[in-house]
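Asks: Below you'll find the structures, each written out as structure tokens.
Read-outs: derived from the displayed coordinates by stated rules, not from any lab. Computed from a prediction, not measured in an experiment: that's the story for all the values here. Cβ atoms are built from the backbone, for glycine too; each structure is taken alone.
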Structure I
Amino acid sequence: MKILAVCFAALTLSCCRIPSFGKDGPGAVPRVKDPIVVLFIIDGIDVNSALTAAGNGANTLAALLRQGVTVERFYCTSPAPRLQLPDGSLPWGTTTSANVAMHTGCHLFESRKMDDIFLSARRAGIVSVFAGGAANYSVFDTADHLYYGNLSDEEVVERGLQHFSKDGARLIRLHLQRIRNAWSGPDDTRNPKSAYIRYFVNSIDPLLAKLMTAFERAGVWERTYLILGSDHGMGQTSSSNHPQSVLSSWQGFLAF
């Protein structure tokens, strides 16, 4: 199955609304009481790095991929490091358009005066949290609980779990940033011994396991929708960047 995925935040919004969509009869969407939606975003990874990690020690990721669906071909809306409009303005600061798409649920970026998945959740009485390890995520200020800046990946996941356990948060967006510190070039994604893949195996996979274990212990795993993905791909040099001129910058990872 080949899928050209331009944006997946709308799917998150649909998951949040599953109880209102549920109807009886053939082909109906099953009713799910109080679903939980988690966007687990790993900055810049592509399908090669995810599959290499899953096949070389990232056992939690491997188990999740076996249970779900992995998109074979996924492109972000744009890997541009900032969204500059023709008039020179930066309505979303220095964040990429793909992160805006995850936030708004669409690919229209002309204004900050837009509805988004967090506002939709609030109207439905759903508590939300966003935690990300970069300062540019400060623009996503409609989540009930927002954390951004120089956060470790461990801190990012812990913020989500804190509000899940204390506040009953059911829309949880986590953006892990630190794997890019281990990048040394595109060959990293297929090399099981690269620092990039070892970081995935030794740091990110245990955080996935921690998240999954917490939900299992709370008895909510069976009603949790987990979206694993990235905001963009990476370039073709040793620099940790994602220029628009390189196709690999557009090619990310997406699994449900």
Structure II
Amino acid sequence: MLAAIAILYWLDVTRTGGRLCAALLGILSVAGVHEFIVMLRNAGFPVARSLLLVCTAALSVAAFRFGWTEVDRELYPLVIATFLLLFPLAFRSLLRDRMGRGLEEQGATLLGFISIAWPMYLAQGLVLRHPPSALYVVLVCKGGDIGGYLLGSIFGRHKLIPHVSPGKTVEGALGSLAFTVVLAVALRGPLLEPEVALGLTTALLVGIMLNVTTQVGDLVESLLKRRCGIKDSGALLPAHGGVLDLIDSLLFSFPMFLLIVTRVT
């Protein structure tokens, strides 16, 4: 996976301007939404499968229609796609045979769209605007994951939130924070400057924010899997799980960093 990402990133920086990685993110978005649908349906929750997949795919394609320099019209597809997703479900819930589960279907379907399709669309925007910024988020956030796992495995004694994720420890969370902050500071020069200039204080704050969004994203997906009674979101990636297991820690981090990049530049 690392080798494939490295090749795609090199091609994007030298030739295709972020389009290859944006396409990959779009594929991951659709695959992640599909895993979400399967998980919830197997657990007995109603989800509008076809409508959710179509809107997610349409949103992923729409990302290529914009330049992502001002981030203005780029937000229109989020509003339009959400309306096109929600309105038919709201209308259908008025039918007599849909009254029992209509609201649940609206809520579950909208949850998958906003929590997966929205962030991945904004991630596409980030990589189309400035490919090194997307790589920065991945390396900083995943580096924090690795640091938390290593230090938690060695020093972990106190459970962080056992009713959601029994394996997470306070020591691991602090280790993840430390690794993320160090990487956020160390990688800002090689990957972000001069296009995105972060001072030392700003980089420290960015590292803290990225770590918080990373850990919360991971815990929220753990909550979803626990509620659905499963260990992994899928079996696509051997010894790792599914697509959601891969991108969960990035779902809050990508939109947050896009806002930072937009503000800084």
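Asks: Looking just at FRET efficiency 1/(1 + (r/R0)^6) of positions 95 and 135 (r between Cβ atoms, R0 = 25 Å, to 0.05), which of the labels I, II belongs to the structure with the highest value?
Replies: Going through I, II one by one, FRET efficiency 1/(1 + (r/R0)^6) of positions 95 and 135 (r between Cβ atoms, R0 = 25 Å, to 0.05) peaks for structure I.
Asks: Next question. Name the one structure among I, II that distance in nm of label points 7 Å out along Cα→Cβ at positions 31 and 47 of 1.6 was derived from.
Replies: Traced to structure II.
Asks: Here relative contact order in percent (Cα under 8 Å, 6 or more apart) was calculated and came to 21; which of the structures I, II was it taken from?
Replies: II
Asks: Given a value of 18.9, 60 for Rg and Dmax of the Cα atoms in Å, calculated from one of I, II, which structure does it belong to?
Replies: II
Asks: Another question, then. If we compute FRET efficiency 1/(1 + (r/R0)^6) of positions 39 and 191 (r between Cβ atoms, R0 = 35 Å, to 0.05) for structures I, II, which one ends up with the highest value?
Replies: When FRET efficiency 1/(1 + (r/R0)^6) of positions 39 and 191 (r between Cβ atoms, R0 = 35 Å, to 0.05) is calculated for I, II, structure I comes out on top.
Asks: Computing helix-only ellipticity at 222 nm (-39500 (n - 2.57) for each DSSP H run of 4 or more, over all residues; to 500) gives -8500 for which of I, II? Mind showing how you got there, number by number?
Replies: Values: I: -8500; II: -22000.
The correct label is I.
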